[in-house]
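S.K.: These notes open a run of structures that come right after.
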Structure P
Amino acid sequence: MSTVLITGGSGRLGRSVVAGFAASGHTVVSVDRGALPGDPAPAGVVQESIDLLDAAAVQEVMARHTPDAVIHLAAIAVPFSAPEDVILRTNTMLAYNVFAAATENGVGRIVTASSPTVLGYGNPSGWLPESFPLDENTEPKPWNAYALSKLVAEQVMRMFATAHGHTTRYAAFRPCYVISPEEWEGAPTQQGHTLAERLADPALSAPALFNYVDARDVADFLAVLLEKMDSIENAQTFFVGAADALAKEPLDKLMPQFLPGSEALAAGLTGTSPAFSIAKAQKVLGWTPQRSWRTELTDTNRADLASAASH
């Protein structure tokens, strides 16, 4: 088995990615400022606590572990959770430092996390896409520092691929709104609401266009991506999401209520169709998500949903 170095391994998504690769028998190096929950670390996991903004420290840890693959997840993960200049500077430099160190140390496969927010939805000045569902060909229109930083991370990936793509494989992925395993049990989501509350009140999921993905499905996607990077076109970007929407009603009914002017665009989002297409990941990689809120929501959380819906 290979050695996989994962930055941001202690985060909401990182914990499931670390666990998934460790369970598959890989040696995992989790690089984060904070430790993974629990003590000691899971079997097969080595923890490194460094500041990824310190380029020399990143070089040292990369050289010491000589990983076969790097998955870069570390970032300021919530828009407006820090000053805009800090978010842009931090996320951009994190991506650059990790790509530079991994490339210079001969890592064969390097992947970075981007975000669907690069497309620009939620812009207070107004936003409409060219069409639905949204996919990798939809024009990015970032309107805040977080979204821009993620688009820059994709450009950093392409820059290194332009210079080193003959020897190194690169990729980026845009994970939808991440749901960690404990959130199916009723733990608060990233915005502080429970899944029951988000499903009962469409206004809570509307800002993200009802997108979501189980963190374990992202881990599965990354395993497939690393396995197939040598046989697909280099420097590609993929959307990674659930096969349905985080909504009880079809999006052709909900979307026009929250996205003015989208009636005609959303007309094809019938049934359980999500606003974000994962067709590229399915076609190119053969990956399909295995989990949805319909299969993963616990009985307790379903009861909370029914209670919330009745009020």
Structure Q
Amino acid sequence: MHALIMLTLAALAGSTLLVSPAAAQPAPFPSDFTTGDIPTNGTTLHVRTGGQGPAVVLLHGYGETGDMWGELAADLARDHRVIVPDLRGMGRSAKPMAGYDKKTQGEDLAGVLRELGVDRIDLVTHDIGNMVGYAYAAQHRDRVSRFVLIDAPLPGVGPWEEILKNPLLWHFRFGGPDMERLVAGRERIYLDRFWNEFSAHPDRFSEGSRAHYAALYAAPGAMHAGFAQFAAFDQDAVDNKAFVAQGKLDMPVLAVGGEKSFGLAMAQVMAFAASRVTGDVVPDAGHWIMEENPKATVALVSAFLRKNP
């Protein structure tokens, strides 16, 4: 399994580094969605909500914001109440100096849900969102009905130490004030590296989307918060090992990998942390599943959430 994970990640190294001239920005949310800022756990999160029915929360990862979920939100809002926060320090949420361990951010989500009067959710997460979502689910096991995790491992879970050795993950250890100075004013250059190297098709990450996210990450405090997300991984690993020791998650879990990224290795990783894991793959995609193959991603996630328990 360790070799499989390393091979699937290594496959990204051969991606052609192209940038699309297309001007499209991330797909918009439905016009009837509302946005607002919700105080929670000592910070404030920017949250989009829309639709009616069972609640589903969508959590983004690094290099994007909650804006990535527009197409999936539109599909799920037909029969769900969709809740889409920007994570602490990212997008339009507040950018405190600390609190970027995922256990704390799980409680950010808990506070948002209390404010919205939501007791039970389905949970769909990507990248850093996987880690925040797992911390929430592990601390509130009776409040998560279904859990979809997409294309990123969990610190401290399964073959984490082997994953850390992959040279493509250099950014896990890159941070601090000197690094913030290095990228100040060059946020787009830094982020292009991620969008290109972790794509099977960099041209599908449009110029409009790149400009949109780069502007958000250039906001005051945003790059500090981004580096802090990765700097917290050591603490996250300690916390996650303690969560696993309390027992595996027992809600249905769908572990999804991009075909040219984690692939079915996502399910193998999640088997260390959950007892009812189904694996699936977003075809013809690397890490950026909503940019590279949104149609397939929406189909996989919506089918899992809509099937009977």
Structure R
Amino acid sequence: MAAPESQQQGRGQRNGALPPHLAVLAERVAQHLVAGMPGGEGRLGVAFSGGVDSGLLLALAVRALGPGRVVGVIGVSPSLAADERRGAHDVAAHIGAPVVEVATHEGDNPAYRANGPDRCFHCKDELFTRISDEVVRSQCLAAVAYGENADDARRPDRPGSRAATEHGVLRPLAAAGLTKEDVRELARALGLPNADKPAAPCLASRIPHFSVVDPAKLAQIEQLERALRGLGFADCRVRHHDQVARVELSEPDLQRAMAAPVRGALRQAGVDAGFTFVAVDVAGIQSGAFTLPLVEVTGA
């Protein structure tokens, strides 16, 4: 159903500051947002992590619907690092969007703790269930959306997408065909502070599949990653292999990590976090390295 003329004009005026090709992308997302709202009315809840995808979705929702009709929803559990939680609130404040927090309890689910390749499904299922049970009524939500982009939709290691489908959650970025590159370019054009923020999957993604997820491991990972950022490694992962912390860094940072005095500080940070050994992986950052080998790749 087409949006009212006044709403279309408002979106056009707000998109006027964008370069034409980005204005087209923003308008596509806006159309999917409006189409996903029953009767074109009510409030939209955006599952919001503070990352660039959900941040752009939140910003575009505010542009399309107005801040009074949008609320960001942050799921809080031991798998969300405290720095990420604070950062999410900062991004939402910059956008001018209200946010609410909802406590999620995926750690109570044996299937989540077992940490199979479908762990992300159980996490997202818990988040969307909590939103349905605790946020929809209190915030008068007509729909819920999350920040899957078109690149994510093509990956076989994103079982959280199935949870979104089962809960009827909207994916306006993917529906509008926005790739990760599109997302970052549009976020920069809108002046979002997280436009170039490195991907920051949940802390549980650092634990090898079939190794139990528990709060103690998550706390170790969080502590060491915070220390790494303090040493100047903005893009980093700590993979938890029991006594061994396998540190992944961006390629330009690998050489610096091996030079004194940084190497000694890195090792001490790992010991302080409860690891016996600290190893730096020469392969660098590896997205999906635990999950991709375990899932069947279908399609192109």
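Bear in mind that the values in this text are calculations on the coordinates, not laboratory data. Predicted model, so just to flag it, every value in this text is computed and none were measured. Cβ atoms are built from the backbone, for glycine too; each structure is taken alone.
S.K.: Looking just at mean count of other Cβ atoms within 10 Å over residues 182-189, which of the labels P, Q, R belongs to the structure with the highest value?
M.R.: Top value of mean count of other Cβ atoms within 10 Å over residues 182-189 goes to structure R.
S.K.: Supply the structure label, taken from P, Q, R, corresponding to mean count of other Cβ atoms within 10 Å over residues 126-133 with the calculated value 19.4.
M.R.: R
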